[in-house]
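Enquirer: Each structure below appears as structure tokens.
Throughout, read-outs are computed from the coordinates displayed, never taken from laboratory work. Please read all numbers here as calculations on a predicted model, not as lab measurements. Cβ atoms are built from the backbone, for glycine too; each structure is taken alone.
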Structure P
Amino acid sequence: MQRLVFATNNKHKLEEIKEILKGKYQIIGLNEFGINEDIPETGTTLSENASIKSHYIYSKFGIDVFSDDTGLEIDVLNGRPGVYSARYAGEDGNSEANISKVLAEMEDSISRTARFKTVISLILNGKEYLFNGKIEGKITTKKYGISGFGYDPIFIPNQFSYTFAEMPLDEKNKISHRALATAKLVDFLTKKD
């Protein structure tokens with residue numbers, strides 16, 4: 001089975017990607033590879049941040065690697081938190097604080113439309129490839145569910161009546177922004193083989 005390094009120390013993202021790719025690829029996170037450093041995300045777009053992370057690992061270790069960056073874009077907040085989603089309420093990346101800040105900023109907004117976007121940067125044999133995934137939905141007025149991570153308790157994807165945090169992981173992994181970007185990554189890798 002082909003091994004791929006996923007440039008993340010986020011155990012939730014790693015678990016999700018491993019589940020999506022199980023049986024196809026052996027995914028190794030940075031911790032499992034012995035890399036514990038935090039890679040700075042200094043880009044102003046999701047694509048830039050994904051690219052920064054994969055280039056950082058490739059230039060240091062010369063291994064095939066992929067990374068992702070994900071953002072929640074809320075229309076009434078002019079696309080915020082966007083590229084700053086993980087640290088929206090502060091540098092410590094506290095999900096509870098991020099959710100509270102979003103709900104406070106939206107307060108009585110009638111418009112609740114939003115989308116999750118993921119960009120995956122793959123470096124294979126020194127060449128970079130980008131894959132995008134997006135899912136439209138809306139933001140709730142309070143938290144629902146205990147599964148998932150990040151903004152999952154306040155995001156309801158279109159055509160559903162419950163949040164990502166109320167969804168079983170296998171259901172979320174069929175429709176999520178990360179699943180859609182990952183499907184494009186797998187399709188590309190399958191055609192390369």
Structure Q
Amino acid sequence: MTSRGAAVRYARALFDTSLAEEHDVAATNTEVSQFASLVSTNPALARVLTNPAIPASRKRSLVETLVSRAGTLQPPVAKLLLLLAERDRLALLPDVATAFENLLMDHLKVVRAELVTAQELSADRVNAIKASLKAATGRDVQLDTRIDPGIIGGAVARIGSTVYDGSITRQLERMKETLTSVTD
């Protein structure tokens with residue numbers, strides 16, 4: 001099994017446990033993300049926790065210390081961190097955090113979308129596009145916007161693998177394809 005597949009299984013187990021034990025799933029997401037961020041932003045800690053030469057028992061004791069100093073972590077989060085340390089799988093933590101966030105967003109019926117425009121749009125226009133995407137998907141939309149002058153005008157919205165391309169660049173490409181196919 002790939003490490004990504006294992007991370008998804010750990011995230012699913014944490015998510016199901018958090019729901020079953022009626023823990024705050026959003027808080028669980030925050031705690032896992034913060035711990036993953038702590039490890040990734042501290043290179044020395046990351047090297048220790050992911051080094052295969054260091055015994056899992058030492059990693060577990062280090063994680064126990066970090067968990068106790070963190071204060072009040074929810075029990076499922078603390079158990080997951082200790083389990084990952086015990087099994088020497090702490091390298092999966094960033095993928096577990098990402099997979100957990102995806103499960104949470106799916107549970108809350110929220111979808112991420114990216115909107116690319118040639119220039120900055122007004123807040124009203126962004127909200128109108130967000131409403132259109134919500135109508136198209138049937139889910140709330142978390143919209144990330146960015147500017148790319150290369151699309152000349154219009155907008156490109158991407159939700160997962162679905163792309164809604166209303167850019168002038170794409171329209172020009174279609175006209176070119178039509179014109180070249182007519183002349184052939």
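Enquirer: Tell me which structure, out of P, Q, gives 17 once relative contact order in percent (Cα under 8 Å, 6 or more apart) is calculated. Intermediate values should be presented prior to the final figure.
Expert: Numbers: P: 17; Q: 21.
Label of the source structure: P.
Enquirer: Quick check: 1, 8, 16, 21, 20, 15, 10, 5, 2, 0, 0 is what I get for P(r) over Cα pairs in 5 Å bins from 0, in percent, calculated from one of P, Q. Which structure matches?
Expert: Numbers: P: 1, 8, 16, 21, 20, 15, 10, 5, 2, 0, 0; Q: 1, 7, 13, 14, 13, 10, 10, 9, 8, 6, 4, 2, 1, 1, 0.
It was calculated from structure P.
Enquirer: Now a separate question. Can you spot which of P, Q the value -20500 was calculated from, given it is helix-only ellipticity at 222 nm (-39500 (n - 2.57) for each DSSP H run of 4 or more, over all residues; to 500)? Let's see the in-between values first.
Expert: Numbers: P: -10000; Q: -20500.
Source structure: Q.
Enquirer: Of the structures P, Q, report the one carrying the highest value of distance in nm of label points 7 Å out along Cα→Cβ at positions 55 and 175.
Expert: Details: P: 3.6; Q: 7.2.
When distance in nm of label points 7 Å out along Cα→Cβ at positions 55 and 175 is computed for each of P, Q, structure Q gives the biggest number.
Enquirer: Rank structures P, Q by distance in nm of label points 7 Å out along Cα→Cβ at positions 23 and 127 and report only the one at the top, that is, the highest.
Expert: Values: P: 3.0; Q: 3.7.
The maximum falls on structure Q.
Enquirer: So, one more: Between P, Q, which one scores greatest on distance in nm of label points 7 Å out along Cα→Cβ at positions 95 and 135? If you can, show how the numbers build up before the last one.
Expert: Values: P: 1.4; Q: 4.0.
If we compare distance in nm of label points 7 Å out along Cα→Cβ at positions 95 and 135 over P, Q, the biggest value is for Q.
Enquirer: Another question, then. On mean count of other Cβ atoms within 10 Å over residues 31-38, which of the structures labelled P, Q is highest?
Expert: Numbers: P: 10.9; Q: 19.4.
Evaluating mean count of other Cβ atoms within 10 Å over residues 31-38 on every structure, the highest lands on Q.
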